[in-house]
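Values quoted throughout were computed directly from the atomic coordinates according to the rules given, and no laboratory measurement underlies them. Source: prediction; values computed, not measured. Cβ atoms are built from the backbone, for glycine too; each structure is taken alone.
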Structure I
Amino acid sequence: MRKKIVAGNWKMNTLPAEGVALAKGVAAGKGEVCDCVNFIVCPPFTHLHSVVETLKGTNIAVGAQDCATEVKGAYTGEVSAQMIAALGCKYVILGHSERRQYYGETSETLNKKMARAYENGLTPIYCVGENLEEREAGRHFEVCKQQIEEVVFNLSEEQFENLVIAYEPVWAIGTGKTATAEQAEEIHAYIREVLRSKFGAKAEECSILYGGSCKPSNAAEIFSKANVDGGLIGGAALKAEDFLAIGKAF
């Protein structure tokens, strides 16, 4: 049985006190959501520690939004996987479309980050997906396959067992556009097929999240699809009520 996951990517939003309040709000309402749903929140680096402390004993996991390619050293402004793990984080988002687009992250970069994550016991939430130009050119399958083959295929079977994939239709992030449930299922099923070509039956156990403008109004329809195992939530994760409502969609 694949894990049902609702992960909140807060991006560069909330100040430390606001983040703690948001975490408390999610924890307070979690009892209204099926125990089958695994909640993860990913605050900015500045308040990872306070959010981890706030959520102790709640079964809500905390993740970071990124990590450095290097173990330690003279890398001003970087935050290592070891530092993140030492705070009590269990997950780290890697390869988000914004990191690829704005900061030039490549598969070479991401292979290093994945290695650092696994060395420190973190579960990567590895993001794949196409932009509008690639979608309109009919290259969405090709793009996702390449992003998986160049990074995920380098993992050992043991590492793959501790991986979450998030599909992001980049054209649907922050634009108000949303892939239809059928489009989401089509690409998620394809991603699982690609994973199966390398990892066999283990691909059936990998949770694949949908990450494109998922909100309370469309979550139930999207989550009803066989190969959609949850969501990587952006804007709707910044309100505890909306985030919990998405969890209730299961």
Structure II
Amino acid sequence: MFVPVMFAEDHPAAERGKQTVFSVELPASTSVLPPGQFLEPMSIPRPIDPSKKETVHYFVFLPADYDKQAEAGGAPLLLFLHGIGECGNDAGEVNRVKNTGLPNFLEKPEFSKKFSCIAVSPQCKKGYVWSPAQLMLLLDHVEKQFKVDKNRIYVSGLSMGGYGTWLCLNEAPNRFAAAVPICGGANPEWAKKLTNVPIWAFHGGNDNVVNKRFQTKMVEEIRAAGGTKIIFTLFDGVGHDAWTPAYANQLIYDWLFSQRLAK
């Protein structure tokens, strides 16, 4: 089904309690997924190409109490990053983002009416993985369009988006108040710069797509570097779909939205 696209610079208003599609032109990603490769490219940050532009489609969810929060200084914002199965190349494919994870939960009225946070859910192009540099520019853009509490910006994602969550933390560790990577992985060499970031990582004990060692190693390295703000939950008997029990757990949101950047 075709989804009408709004350009945020022309239509900054979005319906409260709903997910609205926006679009923005950004420097092009160079984070190509080479044929036959899957996991390794997901943990390699690559630069953007400022000589080229591309259209990035993304959903924005504004909570029902957004206006009240905006008047008080700004609402918290959660950047959600989908997995490889939800990639798409045009506006007609953007609804794939709603197939799994947080955007799927936000389609449920009983969940969305309690979710008191802006959610930004971009779509990655097919044949690519998440570009942390491009995602930072997207956040810059969204912060100009909506009233955001910059001390309460969070990032979370699943599978390829779990890797993307770690990439974002490595790219800008001081920008995020907390993070929730799910069934992802990262370069352990990043651990020393992430010791002060509150992180709650999730993985399935029986994950045969992204082995749990890719994330457990990162957790171990952060703790070895002196990090005391990292939590790790392993779902025994669960395969790659660790995101369904994770995003269904209200404790995650209670913990996440209580985190703030130190002033």
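Taking 22 as the value of relative contact order in percent (Cα under 8 Å, 6 or more apart) derived from one of the structures shown (I, II), identify that structure. Present the calculation step by step, with values, prior to reporting the outcome.
Working: I: 22; II: 18.
Traced to structure I.
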Candidates I, II; distance in nm of label points 7 Å out along Cα→Cβ at positions 53 and 149 computed = 3.5; producing structure is II
Re distance in nm of label points 7 Å out along Cα→Cβ at positions 173 and 197: value 2.4 computed from one entry in I, II; matching entry is structure I
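State the single structure among I, II that was used to calculate distance in nm of label points 7 Å out along Cα→Cβ at positions 29 and 237, giving 1.6. Mind dumping the intermediate values first?
Details: I: 1.6; II: 3.6.
Derived from the structure labelled I.
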Highest-scoring structure on mean projected area of the Cα convex hull in nm² (candidates I, II) is II
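Of the structures labelled I, II, which one yields -7000 when helix-only ellipticity at 222 nm (-39500 (n - 2.57) for each DSSP H run of 4 or more, over all residues; to 500) is computed from its coordinates?
II
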